[in-house]
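FYI, it's all coordinate maths here, none of it is from the lab. Everything numeric here is computed off the predicted structure, so don't read it as measured data. Cβ atoms are built from the backbone, for glycine too; each structure is taken alone.
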Structure P
Amino acid sequence: MKPFPGDQQARERFAAELHRNFSVVAAAGTGKTAAIAARIAKIAQADAERIRRGEPPEALPCLVVVTFTNRAADEMQQRARQQIFERRPPLEVVAAFNQAFFGTIHSFCAKLLAQHGHYLGLPSRLEVVGDDQQLWNDFVQETASIGESLSPENRRKLFRHVALRELLELARLRPLPFFPEQDDSPYPRAIDIHPAITYRGSGDRIKRDKERLQKWKELLESSSDFVPLIEPTSGATGFGERWEGTFRKLNRWLSDCALKVAAEIQAKYRQFRVERGVVTFDDQIAFALQLIENRETISRIRARNYIVILDEAQDTDPQQFDILTEITRPPAAEGRWIETQNDPPGPGRFCMVGDFQQSIYGTRADLKHYQRVHRALVASDAGEELKFSVTFRLDREQIDFVNKCFPSILTGCDGQVTFIPLEAHPETLPGQVIRLDVAAGQLPADASEIQKARAEAAQLARWIKETNLENFRARSWDQVAILSPRRRWLGLIANALRAEQIDSQIHSEIDLKGDSPAHAWFTALLTIMTQPWSSFEIVGVLREVFGISDHDLATFAHEKGGRFQIQYETQGSDVVSKTLNLLAAIHAKILDKPLFTAVARMAEVTQLRER
């Protein structure tokens, strides 16, 4: 008899307790897909019993399985179908299973719009477009007025500081499904430049910045139609703080007004698209949100008694969570459940499987919202948390390594999640790490990178052949994977394996420019020069371009309380602080330079070509 994994009870409960709403916390490799397929099979089994009693199936036709990709949905559907068919169910169960929905959140929203979109005045057929650039250009050319969501006075003040092009770019790049609920607040009464002007720090850049600030104030008090905001070129922390304080109220007011106008632009553009029978993926979410806001349509949707299983919950944003939770609540429920905490999703109507530790692709706000939904679901009468901690992907040595390293990284502090230790499956082997020293052989000292890679590939292939499958603990070569840091090396390795009569497949055929440091590093540097506050991008540059270790980055962030930014000078003599100051100096120096000059200077100072 095979031993059971340590979390077997949690897995069995998730599959069998169909009248509970579970939030499953499951790390990568813990068998989430198999667990969801097992729950679906149990749902089908319950419907089969109803059919045998002469009753119609009631769960499978209402099942909604939402995955992150269509490929994942296909795999989930196939696994569930296989488990269901193994039990040889009645044909009615097969027919009911074919009515279940498997797909992405956008596909499900498209289904809702097809059924209920007429309540919003939408046409019966809508074409989804991925690239709407030409449509956007037509909209911009045909739009006569922008800023009607503001009072005439605030509209005039906003356009005095912000170019129309910037507002259009904000509306184009940032999804805002609904109008932000900011008041039409009055323009700041006064801009006090005195604290920045009286700053005692010395230096040519500080002196020039003071002169620029004085001229800006004079321009503000003049009758000039356009007074754009200015940024300091000095990296001095104290001066930067005073500069920021000078513009704080104005920046907040501009941000509120700009977001309001951006939302207005998006609403107009959405209507422009609908009139032409076209929607984007963001539109599908936005219109679905309007459906759940409408009392009549949400009642009709809830009457269908949907049963939602959400996979990869950590990749779900707040609006998508709203759609999936609201449709599973009682018909008469009012308000947003996440706000009111009343009338939660019905028993067994909403389950989600995700991993807080994998919340790396969205924003911190999305992670916090996911945690909020998790807590609310667990606190409800029919809700409960389950944890899958047994991983099927790693051997014991790898699991021990992960459990040793990650608790100091995922500490639960500063908005980070807490690490959940992994467990090994009872049948998992210890595993091993072997270092293969590659000899230079007959290669000349000035051998090219390709020559070296070809020689390494030949030695690696010979070693793999000599080691043989038994020592790899593999039954066939398709259980052996070779990972390469460069895509172009894969062909060399495949040729070397073929010479040793070992068949192989390359699973990375697409040549992405982003895979090359010549493109990726250059793009990353340009990004932080335009977004000097973007800590995520800056950390990437420090690691990839400058080769700073994770240990040094973690020490700077946690022990020294450092902030990854290049707007101002960073105090400290460590390698992270020095590199940040180098980047800050580049940012300040190229701020007012022509694009080509700025880019050339950036590449020169960072020694990008040499790197």
Structure Q
Amino acid sequence: MEILHNHIGFRPKSSKIMIVQTGDTPNKDSSLYAELFGIGIEKPLMKLFPVSSGSVPGWSNRYFYRFDFSMFDEPGSYRFCVHGENKNEYGQPFYISEDIADSDMMSDILFYLKGQRSSGRWDEADRSVPFYGGRQGTVDVHGGWFDASGDYSKYLSHLSYANYLNPQQIPLTVWVLTQLGEMFARHDVHKGSLLEERAFEEAWWGADFLMRMQDPEGYFYTTVFDVWNKKSEDRMICAFKTQKGYRLDSYQAAFRQGGGMAIAALARIARISRNDIPSDGFTPSECLVAAIKGYRHLLEHNQEYLDNGKENIIDCYCACIAALELLESTNEEFYIKESRSWIEKLAQYYDDRLKGWKVEIGLDRPFYHASDSGLIIVALLRYLSIESDKKRKQPVARIVITSIENELERVDSVYNPFGLSRQLVQAVGDKRIRESFFVPHDNESGYWWQGENARLASMVCAAHMVGESSLTLMLDAGYDQDAPQRATQLSKRLSQFADAHFDWILGCNPFDMCMLQGYGRNNPRYELHKPNAPGGICNGITAGFRDENDIDFLPSELKGRGDHIWRWGEQWIVHATWFAMALAMRMK
């Protein structure tokens, strides 16, 4: 018997779930109940019975009892005692508090990112990096952040050869850090604080790197890559494919390949004043010029930079965010037209029959992603926040509501005690479109699947944004008659959804591990000589290695296998990026 809950604790008004996990139990223990104790207090404060019990289809040897104690909101430190037919089990302590260490976690994530800065012999080599292929000369691309615990390359994106899986990497981090600084600048407690200053400092560090990654022609380079060997002399401007790291000279970043979010990041940070600019740094006005140049260039050349020559949904949401940031920074009519154009394209990818997004026009393959699923909703809501034309807002608002309600339907379509997000997926070579907690292992990359903490945190961001604007969304969508009631219900459900994913990352998962290093218990390790850093977040839990209907975290048969162990325990800056954004929204 294992008692699972968020290791750190809960806010007084948040949903509060505790789950008891046992082995496979065909005949459930009908006598099982729990008591909540204050630390140091012998008398129980409340008695709880399971609100549901069952097994998740495919998750072998796991049976769950779900307890809901959301009604208990007294700040303090507590623990559970679970009484079963044959034994009693005490859980670990947790807190109920208004802050729940949110500020501490945010501070540590910023320290983690600062610790990931490109430095040492690698950064020295990056001051003169050659190109793969026939191009002569070198470029200065120092700065930025190392990608992961075991990967000292620097990415705007990768997996471009797979077309449908591009994650947004360093540009997303710059864009998010800028927003963090802006949010702290408006915060009652953190306005003018070191937290605000450090967020902007880190954002500028990344923005300076993006400026260096822009070619004189206007495009951005996708990657500074060393084939994962840590040899500073092997670092090159290139793209690559497969787990072998075969280099390619197609290093021009299209909208979906990091170019769109690089433009968005530079356009956004151009609105932030900068004092004490370092000698190798750039001014806000220079960033805006670069963003405009990059956007204009990709309007002409995006398709030729795409590996299959076809735009897809990732191009659309990245380009849309780029246009929206340029609109806010320039106030030019051209960019409102561009934003509307991209939104109209993006809307075409939603398939009511599928109850989800398609990845490419003309294909039935659903859009699924391991890190950025929430970015579509973020783009749509960003557009709605600046659009003044009610007729244009209505269809977009309806798509947001429909897509998020369909997301919640998938959460509830199977027994799902953790309230975990589920995607529509389709494996390569399989005609079936199915719902899944995790991306399929057989995807277009040929190798890349890993824990999805970034995706889960991105969905928390989407849920927070929709929940906060639910009434406005209902009215924009034209659902006037029952708008208040429907908005209240949706907002409550999304709050529970967001809380569930914070809980999962912070310990309420079948492996009882807090995946934010330095907090909670059972922090995952990576490799002895590639240690994880405090404030970082590991990849996380995946579909089963042998059976994708099951779940896994570093199965014992793979320990020591460098070609696989990264999938679970390795930290990646994108996880920390999305989690920081979600955390900031909770701190507002």
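Tell me which structure, out of P, Q, gives 20.0 once Kirkwood radius over Cα pairs in Å, for residues 138-433 alone is calculated.
Working: P: 23.9; Q: 20.0.
That value comes from structure Q.
Work out which structure the value -16000 belongs to, where helix-only ellipticity at 222 nm (-39500 (n - 2.57) for each DSSP H run of 4 or more, over all residues; to 500) was derived from one of P, Q.
Values: P: -16000; Q: -12000.
Only one of P, Q returns -16000 for helix-only ellipticity at 222 nm (-39500 (n - 2.57) for each DSSP H run of 4 or more, over all residues; to 500), namely P.
Given a computed value of 217 for volume of the Cα convex hull per residue in Å³, which structure among P, Q does it belong to?
On the way: P: 217; Q: 157.
Only structure P yields this read-out.
Using mean count of other Cβ atoms within 10 Å over residues 242-249 as the calculated read-out, with 13.9 as its value, let me know the right label among P, Q.
This figure was derived from Q.
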